[in-house]
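Structures follow.
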Structure 1
């Protein structure tokens, strides 16, 4: 009889998320911080650690770190300094990393997540600034490893949770929310494929009811939300199996192989004392005033929860629509801009999160590509609301034209395509009569209780009228004929 290990062992997870800040230059040098350049072209004597070179602090990176701390309800440290974290990596030319250890710029705080178990606040330990390392390339030669220092010195914030997550579902929900937040406040593009957002997972298991944490392993550099969830599931199963068979878990750093769907050992895990931290002698400490922190706070956009409340309370949208509109800030900004010029806010939301989103996904395009003018949006929505154009006709025939040319008039396009529903009631009665007389068996089925056939009749009227019949008028006439 097999033992249910998930019922016997409790999973404890802490996450470290590295977010690359969207500054133009590196954290301590003027080299470009952009992605995709030819290897070793974004380098300088400072990046390469030449003797006699001195780092200079990037002010924008400090602003971005404070922004993240504010939206996570963290305490912002008034007094800050950097430390040297000493270890040998070939892709870090100086031989040490400049980071914050004793005084993280942000302490505490939380990130709210929603899972199948409901809402939870995930407590943070800290958010601190540090520089990134370069990149070692092992697969271009069997004989040597190539080094690309373009990424060395790029500014990062590391967002560290307390060990309070208990499942892969919670961990992936947390990473999803962090990615949404950094994108929303404009400090990181959240592109995990390019390494702009990376996650390390510290995982341990213990018997349910035990107080002492189990020995943890760290799975490094997980570059997708799916990989994070899978790696946690693998490690929880592996660690539980070791304990169940009387083995001893070794504290180590592991990697994740997406192709094989497995983790593998990289090295035994260093402890903090192995890094020999000491204050960075080439960078002066820096202090913040309350006024400075307030200025940064005022520069933050309205956050998703605030916009959700506005959409529900002031615009009359459903909670579902409001949540969908705030999944992406570019979408939310677009909705706000367009909603300011139309009374048909619910219909606007339906178009954006329905057919427009589908069109963009099919073309692998972003919301910024939608160039339909506010005036044309209002005209299109008014035509649909007033029954002059069927919603389906607007989606199938008019929107494709407007997405190619945002200046095109919806009314003119509808007229050119003969889509205006301008038939009078007498014409609709004639079409309804023709449809019902041609389908007596379906009429009998309807009268015997198969009420869903009303959609078939409406569709047939639409077909023979070539879209001229208003569906509302058609439905009313059909009900009068069928229910008398």
Structure 2
């Protein structure tokens, strides 16, 4: 797995500088913002204390063939310290590029063998010249932390590398019409000893917008891309896929209080193989489904806002070769500012997701079916609440609560590995988390 360490000494020094701002009789901006012409450097420091009652996403009621708990439910206290350096060139209202360099140090009170560190690089950009506008959002993340859901790695943190790239080029044909091209790329690369599939997906979009009014427009777009899947550990090879589809939608400010985007369409994922075995071979098959994406913001008043998002799409499993799924996710967040000074705010909401997975079959080199994994449905619920205190523009404190509930009808023991250790497909679990975060910086 690709891994690169890059910022620890620099960001550690910045953390000392940032923490030293408290209690000094100087303007915090003198120490937290450095200016050279159009370039801004902003050191920042985040510290988060988290209590979780289910570090491993386990369940004491799920046992193996010897009546031993597969993955226990244990609690722990986690402290994360994250110094960060933000580099900003240009004004955010015009042409700009913002680069965030972040280093995370994770420390576990009772499971110090899992202590780890992470590095993250995130970039936002916007450039406009004449009738052309180029926007981008990119990220490279070297992560080593516990993960729940279908990507749970068990008793050890999930070491992984994420690369996320998104760029969109728009050309204004007139005041009312434009054409645009967009390219997305995402890569999820897990450590070699993890029984999960690496995935790399690139996607190209071509579309056009018509704006009957200056603040919103209708659009139509088509997309085509490919997903490459690579096994880790002892997993068998998995087929690559072609992905294509089309959408129509609307985006912009629909009313003085409602803004966002909605698009509907259809997409298909063409697997090179994975269908039931015929004459010793597993032919390809196509997984197709309606597709939808919505992201809406409703400002009920100057202090109250509702954020709603919904996605419906097809995907490929991280666990089983050639397994497709249809995924739905709904997220709602309600935020409310308290008082007249903007110091206090509360928010509450949560997410609900459902993945419907097709039957998957493992086939050996002779074409013999060695295992059949039936259809299943995964449900994931994540309600949360947060209280925010911001006494200064450079100082923020947050108290949060999060709850995860994962449930799948695919929970089963599917046999043993060569050493006789039972292989558990999925485990239902609950996880309560309480977090206190303090952030220093602009």
Structure 3
């Protein structure tokens, strides 16, 4: 768990009158009318749903860049205001992919889409012993030696993504996941074939050199039971051997895209090197079934909020720490834009990101309702969430709830998994218009977006102590 001592234990220092006055002016400058105007343009039919790689997404990026430029905010990308990256359409080379499962002197060849499946197309060749790790909790992993081995876990309540993350941190070479719960096998032949069919259509991924993916493999119940031999096993026991050979087909196409970045440099000669990254994705899903998906709430709302925050920061004046305003693309493709940034952060030499605040779909549902993650029930819980709960009532948010179930579905997630820094997810919850043509500007509560923007400004102002904690 991330613990930010300043947020949890220490009162914020008393600001001088001039600083308080600047903050009040900045808060007052966040206007519903301006947010509504930006949101209407971003979700207009002209932009065609802002799908990554489309002209509409390019126009949205240009619109955001022009705003940052007009405000005089420093470019924060690797090409001026743009952080450019390349996406490849990846597909598995199924005929060249297979696995071999061994128990003692007995082994069997497994076929993808039938006996097992994997979650991502990539090049992998791992042949190692299998260590049984029970349900794969951190406590179980801490008690056994898994370095260099495959970890076999039974999936119960903890999602496989978190099991894989912990297994990788423990030094495993890969993870094998199976399920014993329910009459139907959640990793059986049906789900395996559907997943493989989806992978065959291709997945967009960030093109990087020297990639070293962590293999996650899902075994059907029959193969897991063969491996375990019909008896119970102690956690830490060696139960067999697994060799997975996964091959990647040549990239089908290459797609160039860009994030838009503006750096609001801090005033303190030392603390300015610590960067608070505020994110919102500006892409959406484009056209489906011949209809344009406007994406007004998802996520023109968060994008408009981040643009309003940029104006408020300029009026407020520099904070002690720097703030990076990061408008990300390719979020609908699996957070590819934010993943591209965290793999190669576009910050000045000596600067480093210390936390992330992410705005995604913030203009729906009741005006007093706001959802946050990670809550205290989540292992990634941190002081940002505590601070947000303290400040939210000042902006009229009296009904606060958690959205841990969506923790891995937006752009804060790569900051958590890749950079290992505290992250906060602000969300208003899904509505009936989610990913539909009815997600239009008239369905968005722009005054609610204004108040979320003001909440973020209050958060930034409160994160300027000398020490933020571990």
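For which of the structures 1, 2, 3 does the calculation of helix-only ellipticity at 222 nm (-39500 (n - 2.57) for each DSSP H run of 4 or more, over all residues; to 500) return -10500?
Details: 1: -10500; 2: -1000; 3: -8000.
Answer for the origin of the read-out: 1.
Could you tell me which structure in 1, 2, 3 was used to calculate Kirkwood radius over Cα pairs in Å, for residues 149-332 alone as 19.9? Could the numbers behind the result be given before it?
On the way: 1: 19.9; 2: 18.8; 3: 21.1.
The structure behind it is 1.
Identify the structure, out of 1, 2, 3, from whose coordinates mean count of other Cβ atoms within 10 Å over residues 45-52 was calculated to give 21.0. Let's see the in-between values first.
Working: 1: 13.6; 2: 17.9; 3: 21.0.
For mean count of other Cβ atoms within 10 Å over residues 45-52, the value 21.0 is produced by structure 3.
Have a look at 1, 2, 3 and say which one yields 23.6 for Kirkwood radius over Cα pairs in Å, as calculated.
Values: 1: 26.9; 2: 24.6; 3: 23.6.
It traces back to 3.
No lab work stands behind these numbers, since they all come straight from the coordinates. Because the structure is a prediction, the values reported are computed rather than measured. Cβ atoms are built from the backbone, for glycine too; each structure is taken alone.
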